[in-house]
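Novice: Below you'll find the structures, each written out as C-alpha cells.
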Structure I
Amino acid sequence: MAPQRHLSLLPDLTADRVEWPVPFVDGLDVLRGFRGRRVVVLASGDPFWFGAGSSIARTLDPSEWRALPGVSTFAYAANHMGWALQDTGCFGLHAAPLTRLRPVLAEGQRLIVLLRDGAAVQALAAYLRETGFGDSALTVLEALGGPRERITHTTAQALSGDTEFSHPVCAAIAVQGMGDALPLTSGRSNDWFENDGQITKPPVRALTLSALAPRPFEHLWDIGGGSGSIAIEWLLAHPTLRATSVEPRADRADRVRKNAETLGVDRLTVVTGPAPDALDGQPKPDVVFVGGGLGSDLLDWLATNLPKGTRLVANAVTLETEALLALAQAQHGGELMRIEIAHAAPLGPKRGWKAAYPIVQWSVTL
C-alpha cells in the first residue's frame, strides 16, 4: 500500500499494488482488512516524524508491524542548508494552518516546514509577508533525495506568484524582517489579543499564570474566557498542554477561537454557555481558572465536582466577589492575595500614580 507517487517508482512486481486512499484515515480500514497477509506500506522518510507511522501503529497490535525508517525530509533539508538540526524548528504543516508558526517567528530563527503541496509554498510566502517577515530567506526544496529534486533560493518578498512547485515539497526559512516576535513569557501585551475590553491585564495575567503553574500534559478549564488570553497563554507555555475555555457570550467565544488561531494554538476547546451548566460532560481538568461569572453557586459546584487534587485559581475585582473568596478561603484553605498595580499618568503639569482596581486572587488545591 502506498500513495500513487510511491507506487509509480516501484519496478515490476507480482505483489498486489493498493493505492492508499484520500483522506488518509480511510486507508487504515483498508490496511486492517489485510490482516493475516504480508503487507508493505511505503511512506516517505522517517514515518514517525510528522509521518504516517504513529497513525498506523495505533491501529495495529505491536506484534503486527515493524518499521524500517529512511532519511527524513528534515535531515535532507538540514544537510542541504548546513543547519544543525537540533537548533532548527521542524514543523509538519500538511494539514495544519500556517499560523502554527506564529509563536516562533523571530529574527534569527531557522525553520524547516513540511507543506501540503506546491500551492502551499505561495501561501507560506504570503503569510511571512503579512506578519512582517517578508525579508526571510526562503529555500524551497522539492522531491529531496529523488530524481526530481529541485532547489529554489528566494525570499518571501521576492517569490513570484507565477512560480509553481510540485509535491512533495518543504521550505527552509531563515527568519528575517521587522515583524513583531511573540514574547516567550506570560503577561504578553493586550495588543496580541483581539478584545472588547474584557481581558485580564498583562501584569495580572502574568501573576495568574504563575499561580496556575502549568505542567506538561495538564488540562485547564478557563471559566469566563473573555478574549481567551489566559487559556492561550497557558497553551503557549508547552506543546502538551490542553485547555477548555467556557464563555457565555457567543461573540466573545468566537473571539477566543480567532485569537487562538491567530497565535497558532490549536489545543483549545471553546464552549459557549454559562458555567457551571456548560461544564457538564467536559473532560475533567487538572487546573481551573475563574476569571468571570464568579458566584457562590459556581464555587460550590466546583468544590463538589472537581477531582481531588485539582488546582483552582480565582480572581475577583468587586467587593461582593472578594467576600466570596474570603469565605471560600476560610472554608477550603489556600492562599489569598491582593494585587494592587498603579501606572504613571499625567497629573496636571506633572505626573502621578494612577491605581487600577485591586485584584483579590485565591489559589487552592482542592
Structure II
Amino acid sequence: MLNFRHLAPTAIEFGAGKLEMLGELTAPHGGRVMLVTVPWEPALQPMFARAQASLEAARLSVVVYDQAVPNPTVESIDRGARIAQDEGVECVIGIGGGSTIDTAKGIAVAATHPGSVWDYMYFQPQQPTPLTLPIIAVTTTSGTGAHATRYAVITNSAIECKSAIAHDQVFPRAAIVDPELMLSLPAPLTASTAFDAFTHAFESYTNPGATPMTDLMTLEALRLLAENVETAVADGANLEARTNLAWADTLAGMSISNAGTTLPHAMGQPISGHFPHVAHGQSLAVVYPPFLRFTCEAAADKFTKVARLFEASVTDCGEAVEAIIAWMKRIGMYISLCDLNVPESGLGPVLKDCMDFPDVACNPRVPTEAEVMDLYREALTTANL
C-alpha cells in the first residue's frame, strides 16, 4: 500500500522572460523588500537592474544587499539580517545561484529571530518559526535547486564547519526560473552546477526514503541531464538545453526536500567547510567515483537504470559505475582532491564532520568511519578515482 508525504509549497513561475514578473510575485508579501545579490559587476548589472525595476514598478521599496558570497558565511548573513532589521524589511529576495538564495533564506530567519543564523542549523534545539520573513527566489544557475528546497547551506568560518538550516519555513513562497538568465553562464560553472543537480536527483532516487513521486521526478531530471548537459557546456547560448537543465534542476531540488541526499553530500559538504575555495559541485565530484563503487551493489537495479540513460548498453554495476564516470570526464568533472589542493593531512577534520551528518546513515550501504576515510583517500588522486 502506498504511504508517503510529498511537500512542494513553492509557487514556481517557469519560462523565458519570467523575470519581469518579480514585482508582481513579491508585492503580496510586503511593501519593503531586500534584494540579495552578489556585487553588481558589469556583466551582471543589467539583470539586477531589471529585477530592481520590476520591484519598483510594483510600488515596492527596495533595499539592496549586494554582499552575498560563495559558500555563504554566518558573518555575511548576520550582517544582512541586521540591515534588514534596521530597514524594516518585510520580504527577502535572492537573485543568483544557490549561495545567493541560501543567503536570502538565512537573512529571512536571522532578521526575525534572536541570536545568529547559526543558532538555527538543523542540529540546534531552536528552529525557524513562522516569524521567518517571506522568501522569493530567482535562480540564475541550474544546479543547486535552492529555489525549491527547505535547505539553506551556511559556513561558520570561525569553526570551519559547513552545515544547513533544514526546515519548511525556508521554502521560498515563490520562485522564478527564467532560462534566459542562464545563457551567459560559463562552461565550467555550467558543468559544476549541472553535476550538482545530477547528485540531487541520483541520491534522491537511490535514497531508501525515496517515494513513488520522487522516483518519477528524479528519473525525468536524470534523463534531461543526460541529454542536455554536454550541449549546454559546448554552447551556453542554446536556450532549449538551458531550459531543460533548469527544469531538471527544479525537479531535483523538489526531490531532495522529500527524499533527501546520501553519502556524497555528507562527504562533500565538509570539504568546502574546511577548504572554502572548493565549490560545492567540485566537492561532490571528487567523492563520486569512490562512492559509486562502494555503494552500487546495494542498489544495483537503480544504479544500472540511471547509468543506461548515459550509456544504453549498461548491464551490471561495474558498467554502471564506469558509464557515469565516463560522463563526468566528458563534462570536465572528473577531478581529485589533489587537483583542488586538498591535502591528505587535512582529511581528519573533514572525516569527523562527515560522520556527524545524518546523510551517512541514509546511504543504501552505510559505511563505517574507517570505510569513509578509505573513500576520501581514494579521492586524493585521479589514478585512484
Structure III
Amino acid sequence: MNKLIVTRWNQGILTALQSEGGIIQLNLDPGPETSILGNIYIGKVKNIVKNINSAFVEFASGQMGYYSLSENRCHIYAKPHSGGGLKAGDEIVVQVSRDAVKTKAPVLTGNLSFPGKYCVLTLGKHVVGFSSKIRDQEWKASVKQILPKEAGTEYGVIIRTNAQETEPDSILSELASLCETSRRMLSEAAYRTCFSQLYHSVPSYISDIRDLNSGTLQEIITDDEEIFYQLKEYMAVFQPGDSRKLTHYQDKMLPLGKLYSLESALDHALNKRVWLKSGGYLVIEPTEALVVIDVNTGKFSEKKEIQAAILKTNLEAASEISRQLRLRNLSGIIIVDFIDMEKEEDKKELLSCLEALTAKDPVKTTVVDMTRLNLVEITRKKVRRPLYEQVSFNRGEE
C-alpha cells in the first residue's frame, strides 16, 4: 500500500510517494503561481517558420511558445477567422503541453485535453482510446457501448486505468463534467482578450492523487494547513470516496520532512551514483539530448561463475533502473550500458525482466531493443520536468 506525503520544501511543495520499499516517487512543485503545465491561454501567432513547419505563439505577455503545425492541423480560433490558414496576428486557443527546458521554449498544442480520474476529454483528436494498461477487450467493448454518441466525433475520450476500478456511471458523470468545463471555456474565449488564461490545471500534488490507483493509496498526509484545506476541498468534490484517507499532521516538534527523511531521499535521488546490493553500482548522467545509465560491476570472486554473476548483477540493475526512472522522473531517450553478456538467452532474460518492470510505471515506458553494442534503448514519455531540473528551478538556478 502507498502513502502520499505533501509538505513545503524551500519555496516549493514536495510530494513523496512511499511504498513498503521506501520512497518511489518525488515531485517538487514550484507552486500554483508559477506552474503553467496544462494551462490554456488565448495566444497570438507571432511568426510562421516554414522550414520547420512550426509557429511561435505568444501565450502570455512576453512569453513565447513553440507550436508544431504538423501536429496541429486544426486550430481553435478565439475570434472569427476568414480562413486561408494560420498566419501571424491570429489569436488561437493553446495549451501548454511541455514545460520550458533550459533554452527551449514551452511546447504548445491546439489539441486540448481535460484530465479526470477516470477519463481524459480531448478536443482536436476525436478518437476513443484506452490506457495501454487495460487489456480486457470485453470490458473495453462494453465501455464503448455506453459512451455518448458525440464521443469520437465531436470530441475524443481516453479511458484511464483507474476506470476499471469504478462503476460505468462514474465514468459518464465525470465525462459530462469535463464536457461542460470545455464548453464553458470555449464560449468564454470569444469575449476574452489576448493572453487571457482560460483554464488552470491543478497543481501536481493534486494530480498525483487524481492519477494514483485509489485501491493502492492508503493515506494522504500533509503538515501544511493551507494545502490540507485545498486537498480537502478538491477531494470532497472529485474523490469523496478517498476523503477519509486525508490526514493533517500537526506535530511541530517533528515535521514530515524529518519524519520520513525526505531531505535524504532527495539527496540520494540527485546523486549520479546509485549502489546495488551486489556491490555493483549505476552511474546516471542526464544530458540535454538523452539520459545515459552505466552499469558497473563489483569484484567477482569466482571466475567460473562469472557469467552467472554478470546476469545476476544486470537483473538487479534492471530493477533499480526501473525504480530510478520513476523516482527521478527521467524521460525521453534513455540508453543503458549493461555489463556485456555472452549468452543470447541471458540477453533475452534481461530484456524480458526490464519490460516487466517498466510496465508497472504509471508513465508510459517502452523497452525498445538491445543494439549490437549491447546498449539497451528505453523511451519514457515526457510529462514533467525531471527531478534535478525541478530542484534547480526551486533554488533559482535556472
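Derivation of every value follows stated rules applied to the coordinates shown; laboratory data play no part. Small disclaimer: the values here were computed from a predicted structure and weren't measured. Cβ atoms are built from the backbone, for glycine too; each structure is taken alone.
Novice: Which structure, out of I, II, III, was mean count of other Cβ atoms within 10 Å over residues 20-27 calculated from, if the result is 19.6? Please report the intermediate quantities before stating the final value.
Specialist: Values: I: 13.4; II: 19.6; III: 16.2.
Here the read-out was taken from II.
Novice: While we're looking at this one, here's another question. Identify the structure, out of I, II, III, from whose coordinates Rg/Rh (Cα atoms, Kirkwood Rh) was calculated to give 0.99.
Specialist: On the way: I: 1.06; II: 0.95; III: 0.99.
Label of the originating structure: III.
Novice: Then there's this: Of the structures labelled I, II, III, one was used to calculate Rg and Dmax of the Cα atoms in Å, for residues 60-243 alone, giving 16.9, 48. Name it. Spell out each step's value before the answer.
Specialist: Numbers: I: 19.3, 57; II: 16.9, 48; III: 18.3, 55.
So the calculation was done on II.
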